[in-house]
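Values in this text are rule-based calculations from the coordinates and carry no lab data. In this text the structure is predicted, and so the values were computed from the model without any measurement. Cβ atoms are built from the backbone, for glycine too; each structure is taken alone.
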Structure I
Amino acid sequence: MMNIRIIKITPATVLKVFDKHNVLQEEIEQALRNGRPRIRTAGAEQYVAIGKAKDRHLTIFFRYDASTKEAEITTAYPSSEKQIKAYKKR
């Protein structure tokens with residue numbers, strides 16, 4: 001199980017995910033910390049998590065450093081119905 005201690009999100013990424021997807025930094029943090037995220041690999045060094053924040057599910061892409069337990073967010077957006085269905089099946 002992945003243990004995320006630090007969530008790193010650059011100011012540019014904060015602006016991008018808000019402008020493009022209307023997702024707040026606080027929602028990303030909530031989904032990863034308290035939203036019981038389902039995490040899977042999404043490439044060589046990339047992971048994807050689906051978790052619940054406030055009243056919606058978010059899909060979050062990030063890089064993970066196991067030595068520091070740090071997740072660096074690359075993007076986040078509201079989950080599709082298909083993604084939510086897969087999340088709920090676990």
Structure II
Amino acid sequence: MDAEMTKFTEDLLQSVREMKADIRARETKVNISDVIEARHKVGLSQQQFANVLHISKRTLQDWEQGRRQPSGAAQTLIRIALSRPDVIMEVMA
């Protein structure tokens with residue numbers, strides 16, 4: 001496992017521990033351009049990317065245009081798509 005994936009795994013496990021301990025997690029917001037960039041990195045249309053995220057195409061458009069902000073879980077998936085688009089493609093297979 002490469003260093004980046006090890007760090008990601010450690011961060012994910014720490015987040016789970018904090019959730020179980022009911023510790024308020026740090027809040028991060030996904031930049032509007034991050035949503036578009038993530039979709040482009042994965043190489044999907046808006047409809048395809050919305051399907052992967054289990055949201056409507058309209059919701060994705062709202063995120064991309066800054067009218068709405070993705071939920072915490074969606075933000076995590078977007079960050080994964082940005083850093084490891086291959087993981088998203090693997091999940092789709």
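Values as computed for the structure displayed
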{"quantity": "Identity of the structure behind -21000 (criterion: helix-only ellipticity at 222 nm (-39500 (n - 2.57) for each DSSP H run of 4 or more, over all residues; to 500), calculated), options I, II", "calculated": "II"}
{"quantity": "Structure from which -0.56, -0.90, -1.10, -1.30 was derived, log10 I(q)/I(0) by the Debye sum over Cα atoms at q = 0.16, 0.20, 0.22, 0.24 Å⁻¹, options I, II", "calculated": "I"}
{"quantity": "Comparison of I, II by distance in nm of label points 7 Å out along Cα→Cβ at positions 8 and 72 - largest value held by", "calculated": "II"}
{"quantity": "If distance in nm of label points 7 Å out along Cα→Cβ at positions 16 and 80 is computed and equals 1.2, the structure in I, II", "calculated": "II"}
